[in-house]
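Computed from the coordinates by the stated procedures, all read-outs in this text should not be read as laboratory data. Please read all numbers here as calculations on a predicted model, not as lab measurements. Cβ atoms are built from the backbone, for glycine too; each structure is taken alone.
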Structure 1
Amino acid sequence: MAYTLKHINIAYGAFGDAGQFSNGTIPGNQPGYFTSKFAGMAGGRASINYYITPGNVDIRIIGIEAAYSHEFGSYADFRREVAGQPNFFSDTRVNLFTIGGSSEVVWYGRDPSFFQYGFRLFLGGTNSSYTKYYDSYIQSRATASFAYFMQMKNYFMVAELTSGGSHFSLGYRF
C-alpha cells in the first residue's frame, strides 16, 4: 500500500515466502547431513521517500526503509542445532530487522496502475548473530542491493542482486 503526497511517498506492506533448502554440500556420512528442509518467512516493510516527477518518471531521490522478518521451519531449526559445532557458521536468529537508505527511478505509462517498471538501490544494515565454534557474537551487517522491478496491474516481478547473493520473485499485489 502506498500514499503519495506532493514530493513524498509513504509505503508499507506485508510479505511471505515458503520453499526448501536442498543439501548440496554436506556428505551423507557427516554430522549435519540432510536431504531437504522447509524454510518459511513472514514480515513487514515500510518506507518514506522524497521524489520529483518529470513527465512519466518518478525519481525517488532519497528514502528511508525498514523491514522486519520472522523465519520458521525445519531449516531455521537446523541452523540453531549446528550453532557452535566445528566447521559450521550459523546465524541462529529468526527475527531480522533491516534499515537503510534507498533511491529509485520508476517509469510508468498514462495509467500508472496498469504498468510500471524501475530500478532501486538500497544501502543499509541488518542485525544478525553468528555463532562460531567456541565463539559467539552479535554484529550489525552492512547490506546493499540493486533491483529491477516491473508491475502489470496487480502482478509484479523483481530481479535483485544483493551483497548476499541474488533472487528472482514473482507475485500478486492485493
Structure 2
Amino acid sequence: MPGPADRTLRHLLTRAVELDVATPEATAAVAAWASALLDTPLGAGGASAGQDLAEWLVALQVAYRLPVDDDADDLEEGYRGALETIAACTRGRHRVDGVSLAGGTLRFALDGALHEREVDDVGDQHLDTLALFEELDRFVDEGRRTRWSVLVAEGEELPDVYVLGVPDAVRALVGEFGCGAAVAL
C-alpha cells in the first residue's frame, strides 16, 4: 500500500490501469488536463482523500455522480446527458440512443433495445434522480462481472457517487488510495 506521500494522482492513475479499473485512454486524458496536479497528494485541496478519490473516479469515467443538486436547463437534455455519462462508465460496452421525455415518460434505447419508465416531476429544472439510480443496473456487464459500488469515507457513504467495476479491483484501488475509504457492495 502506498504511503501518504505516494497517494498522488499520478500513482492513482497508474494503479487504476494496473487493476483494470480505468482504461489507459481515460487515465491519459485525465493526466493531460490535470498535469499540474499529478504529484499532489489526494485530499491536499481540503477535501478528504476519500472525497478526492471519488472526484477522480468520476473524471476517469468509472464512477457516476447522481445530479442531486444540479439544475437542468432542459430536462430531456439532462436525462440524455445523465444516461450517456452512465454508459461512458461501461468502457463502450453499452450505448444509449434516442433519449426522449414526453408526458412524464422517459424513453431511451440501450444497445438498441427500447426502455421506458415513468419519471416523477420534481420541478422543471431537476431530474428524477431515483429513476436514474434505478436504471444503473441496466449498465452492468455480467460477462465481466462488474457491479456498482458505493464509496465509504470516514465511516459515511459518499452520497450519490457510484463506481462501476469488478468489485475486487475497485476494493483494492479504494483501499490503497482512499485513505480510510472503503467500498460498500
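Suppose log10 I(q)/I(0) by the Debye sum over Cα atoms at q = 0.15, 0.22, 0.25 Å⁻¹, for residues 92-155 alone works out to -0.60, -1.01, -1.14; of 1, 2, which structure was it derived from?
Working: 1: -0.65, -0.90, -1.00; 2: -0.60, -1.01, -1.14.
It traces back to 2.
Which of the displayed structures (1, 2) returns the greatest value of distance in nm of label points 7 Å out along Cα→Cβ at positions 108 and 164 on calculation? Mind dumping the intermediate values first?
Working: 1: 3.0; 2: 0.9.
Answer by largest value of distance in nm of label points 7 Å out along Cα→Cβ at positions 108 and 164: 1.
Suppose you compute distance in nm of label points 7 Å out along Cα→Cβ at positions 36 and 52 for every structure in 1, 2: which one lands on 5.1?
Details: 1: 5.1; 2: 1.6.
That value comes from structure 1.
Please compute relative contact order in percent (Cα under 8 Å, 6 or more apart) for structures 1, 2 and give me the label with the greatest value. It would help to have the intermediate numbers written out before the result.
On the way: 1: 14; 2: 23.
Checked 1, 2; max of relative contact order in percent (Cα under 8 Å, 6 or more apart) sits with 2.
When distance in nm of label points 7 Å out along Cα→Cβ at positions 44 and 76 is calculated for each of the structures 1, 2, which structure yields the highest value?
Numbers: 1: 1.7; 2: 4.6.
When distance in nm of label points 7 Å out along Cα→Cβ at positions 44 and 76 is computed for each of 1, 2, structure 2 gives the biggest number.
Here helix-only ellipticity at 222 nm (-39500 (n - 2.57) for each DSSP H run of 4 or more, over all residues; to 500) has been calculated and equals -10000, so which of 1, 2 was it run on?
Answer by label: 2.
Which of 1, 2 yields 53, 34, 31 for Cα extents along the principal axes in Å, as computed?
Details: 1: 61, 29, 21; 2: 53, 34, 31.
Label of the source structure: 2.
Where does the value 0.20 come from, among 1, 2, when FRET efficiency 1/(1 + (r/R0)^6) of positions 12 and 84 (r between Cβ atoms, R0 = 30 Å, to 0.05) is the thing being computed? All intermediate terms of the calculation are to be shown ahead of the outcome.
Details: 1: 0.20; 2: 0.75.
Corresponding structure: 1.
Taking distance in nm of label points 7 Å out along Cα→Cβ at positions 100 and 148 from the coordinates of each of 1, 2, which one would give 2.6? Please report the intermediate quantities before stating the final value.
Values: 1: 2.0; 2: 2.6.
The read-out was computed on structure 2.
In terms of mean projected area of the Cα convex hull in nm², for residues 28-67 alone, which of structures 1, 2 is highest? Don't skip to the end; give the middle numbers.
Values: 1: 6.1; 2: 3.2.
Sorting by mean projected area of the Cα convex hull in nm², for residues 28-67 alone in descending order puts 1 first.
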